[in-house]
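Take a look at the structures below.
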Structure P
Amino acid sequence: MRADDAARLAAFDAKPTQALLSAFAHGSPDDVAILSDALRGAGWPAEQALATLPGDWTCQTIKLGGLLPIVVYAPFRCRIDEAGGFEKLSGSQRTRGHLSIRDGRVIYLGTGFVAGDTPPDYAALPDHVDPGAMPQFMPEIGIVQVTGPDAARVLLPLPHLESDLNLLVLRR
């Protein structure tokens, strides 16, 4: 794991918490209802969660903080393979990476990219992140929580672009 990504993960309880509070305070009732539903339920133990994840999912991005208190996108298609490979398959902003268990949690390490570009693996990303570079490849780190056989979420703290917390809501 990249050092700056480990720091973003360690800072999970600070700025992202402020983003959540702002979203609940300033978001539209419909957006707040979607966010509330996405955060419902406790995460399963890591081994059980990882075994449940393979398959096709819809995934809905919710961006919190940063430019706006909350932005809720329409659902897209995502897939998780048996080896823990994860990919967002539709939409203009994509991500591709791998899920694994670290310190008792399911963690996502991936590369964010724009549709049509071929992203490098997370491990091949440069040490310095330049959000203005083209093509735009961003390291992404997330905490994956499965809350039911057909429900999960990926919390992506302090992304490099646009927001303070991204939430990827998985449903099938």
Structure Q
Amino acid sequence: MPGHVLVTVGSTKFDQLIQAVDTEAFAAALHERGFDSLLVQRGNGEYIPHVLLHKGQDEAQLSSGLKIEFVQYLPSMHTYMEAADLIISHAGSGSLFEALSLNKPIIAVPNAILMANHQEELAMHLDRLGHLVSATPETLVQAVRKLDVSRLKPYPKGSPQGIADAIHRLMGF
């Protein structure tokens, strides 16, 4: 599966995921799978990547040939998701459903510090349904190495009618 990997944490702080990505083991796993470029959107975190990059740099090319770039934010996540061959994302519903709508392979990494770990429930549910792979920062390298995109099922597009019906019920209509 050669190509481009996008890692995104959204607008929040998810230093654990960025630290997991900023490792030689992660870069090696991507290289082993044939990926040649990595774009990491690091969000509002405090962790500054320094393992794969030289101090003060935002991009590099490793001896393996893997091109790496870290940015704080991206102007249009949709554009970058469209260009990705693999998306590794926090498990926020907006990010996951946007990636699923593009029929991209996804490794979802729930951010445990957000709202009683609600992201884990969503990621695990979508994993059980076969639409993505759920991982943790600690299991991310293994998830990349074992990813079998042929086993992922496309996510069926839903209808907004279900949401409209739920709102009507809540409003008493």
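Once distance in nm of label points 7 Å out along Cα→Cβ at positions 77 and 109 is evaluated on every structure in P, Q, the highest one turns out to be P.
One of P, Q was used to calculate distance in nm of label points 7 Å out along Cα→Cβ at positions 141 and 157, giving 4.0; which?
Numbers: P: 0.9; Q: 4.0.
Computed on structure Q.
Here relative contact order in percent (Cα under 8 Å, 6 or more apart) is compared for structures P, Q. The highest value is that of P.
For the set P, Q, ranking by Cα Rg over 2.2 N^0.38 Å places Q highest.
Starting from the value 4.0: which structure in P, Q was distance in nm of label points 7 Å out along Cα→Cβ at positions 69 and 101 calculated from? Derived from the structure labelled P.
Figure out for me which of the structures P, Q the number 1.00 belongs to, where FRET efficiency 1/(1 + (r/R0)^6) of positions 29 and 133 (r between Cβ atoms, R0 = 30 Å, to 0.05) was derived from the coordinates.
Only one of P, Q returns 1.00 for FRET efficiency 1/(1 + (r/R0)^6) of positions 29 and 133 (r between Cβ atoms, R0 = 30 Å, to 0.05), namely Q.
Look at distance in nm of label points 7 Å out along Cα→Cβ at positions 5 and 125 for each of P, Q: the largest one is in Q.
Taking helix-only ellipticity at 222 nm (-39500 (n - 2.57) for each DSSP H run of 4 or more, over all residues; to 500) from the coordinates of each of P, Q, which one would give -10000? Going label by label, the one that fits is Q.
Just so you know, all these numbers are worked out from the coordinates, no wet-lab data involved. The shown structure was predicted, so the numbers you read here are calculated from the model rather than taken from an experiment. Cβ atoms are built from the backbone, for glycine too; each structure is taken alone.
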